[in-house]
Structure I
Amino acid sequence: MSLPLVRLSSLDLIRGYVAVGRRMSITLAAQDLCLTQSAVSRQIHALESQLGIKLLVRGHRSIAFTAEGERLFRSADGAVQQLQDVLGDIRTKGAARPVMLSASIGVTGLWLLPRLSRFQALHPGVDLRVSANNQVADLRHDGIDLAIRYTTPASAPESATLLFGESLMPVAHPGLGLKSLSSAKVLSKVSLLEFDDPRHPWLQWGDWLAAKGWADARPRGVLHFNQYDQVIQAALAGQGVALGRLSLIQPLLDEHRLVPLAPREKQPETTHAYWLIRAEQEPRAAVRQVAAWIEAEAASSRAVTSA
């Protein structure tokens, strides 16, 4: 039996509950709502008091739904999302709505930023906003229109568009005077620039050296970085040799700011590639323009790196 409208819980309480349910964290929900943790906790307690039931089971550092709480969340989440969609469309009707593009920090710094001036020249009326983040985002919930993701073909969504693959090559600043990494002995004279990302071991020197049969080689030193663009910045500063991801650093090779230390034709592609993902199957015109531009830039990148 439906409740009378006058007895329906306030939207603030429902919004707070949905925010917690989406994140399964009061702390993160508070950040999403720009509230304090205590304010969100009070909203949840108030909603539970109104209903006379427990909605969440609170652990030491975790929360979980009760059976009634999960039922309420499923319904409330869908209703709130519909409100978000409708109110967003109404609010922006007749006004230019920004296009939100998400990409990793490395892709943003090395591939997107050097090309954005071309986009602005082609589409000066489109408000493009780039969110550089290495965390996996829920596109619809986070208000993201497009995302460039690094993944395998099996893990990419069916509607995703392949932008370009990836192959690795050791690179260095020309000032180091290196021509190639022709033997393990050469490594004793150089420092290696390491990308510390345990999720992608093929981007690290251990796998590359093992494939060459140089697993026991001892470089002069190793510098570690937790962001890939930092690895390349260190290489540009002449601090050592980096494993270059050709699809991202090709302009730096073309400008001779970095030099390759291995023959291009001998560099196999990794199992991962870069994909363009759309939040909507039928996006608005501005999103289609950005997507078409990214695909054109990617096609240009493929042509250059395969030459």
Structure II
Amino acid sequence: MQYSKPVTEIIKQRSSRRSYRDQALDADIQKQLTAFMAGNNVGPFASSARFSLVAAKAGDSETLKGLGTYGFIRGARGFIVGAVKHSEKNLEDYGYMMERIILFATDLGLGTCWLGGTFNNSNFSKKIEAAEDESVPAVSPVGYIAEKRSVTERLVRWGAGSKMRHPWEALFFHETFNTPLSAGVAGAYALPLEMVRIAPSASNKQPWRIVKESWKPVFHLYLQRSKGYERSGEKFNTADLQRLDMGIAMCHFELSAKEMDLRGKWKIIPPAGLSLPERSEYIVSWLGDQQTSS
């Protein structure tokens, strides 16, 4: 099952929504979402995950009972819940797979909102019957968007700087981290990179950094941890949110590139001798087919 509109349009359309109409999801909508989830269970690093739609029918007060949502979610009649098996790159894979689902929900006209944190011992974990070798790194409400954002929602968006994004020169580089990448040098990949720039991330920190090789459509993705997020998962026993963010960035980049017929693949090939900024670590590289790139 594919998206009905260009994915770049869907990415631009998506925004985090915390206020919903108190209306049960249409049966056909639920069917489409469930089918998409079923075919979306392996990430680019081969981690295995499974996703479920927990949705309440009209007049049903029990299905969503006990599902905490930080007090910021209002009126949602459904949640996207997933569990991923433990592996070295499982969080990057989870971010990649869940963002694909969120974009599909957006394409269906629904609202969503990434909620990352501690769900391993929560009712969300119980709903999906997470096994001992699985974790539940993030969930999302899903539903019909309310006409107006609540006061709380507006305050949360303001606090996170949801309308602010880092400029290109702070995120994308050419050969080294000392040389910003221009859209001209990026060529056909300028649009996929822009789709990464506008991707959602925890507290809108945009931790991704990308270095393009010279004369080749090869892009190296790095995680530059924000202050306060250094190994946050280990410190606070929560999901490492910025690793989820890297999976979201990979999703936007790959889907946009393939839509433009820019074929390529992900591969772990860290470049040698590249001096890294503080708190930065290599994640993965995109190897583009030079015959489909400019």
Given a computed value of 0.65 for FRET efficiency 1/(1 + (r/R0)^6) of positions 43 and 211 (r between Cβ atoms, R0 = 25 Å, to 0.05), which structure among I, II does it belong to? II
Suppose FRET efficiency 1/(1 + (r/R0)^6) of positions 147 and 227 (r between Cβ atoms, R0 = 30 Å, to 0.05) works out to 0.20; of I, II, which structure was it derived from? II
If helix-only ellipticity at 222 nm (-39500 (n - 2.57) for each DSSP H run of 4 or more, over all residues; to 500) is computed and equals -12000, the structure in I, II: I
Assuming 0.99 is Cα Rg over 2.2 N^0.38 Å as calculated from a single structure, say which of I, II it is. II
0.70 is what came out when FRET efficiency 1/(1 + (r/R0)^6) of positions 19 and 283 (r between Cβ atoms, R0 = 30 Å, to 0.05) was calculated for one structure; which of I, II is it? I
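Identify the structure, out of I, II, from whose coordinates distance in nm of label points 7 Å out along Cα→Cβ at positions 11 and 75 was calculated to give 2.9.
Details: I: 1.9; II: 2.9.
Working through the options, I get structure II.
Rule-based calculations on the coordinates, nothing more; no lab input. Note that this is a predicted model, so its numbers are computed, not measured. Cβ atoms are built from the backbone, for glycine too; each structure is taken alone.
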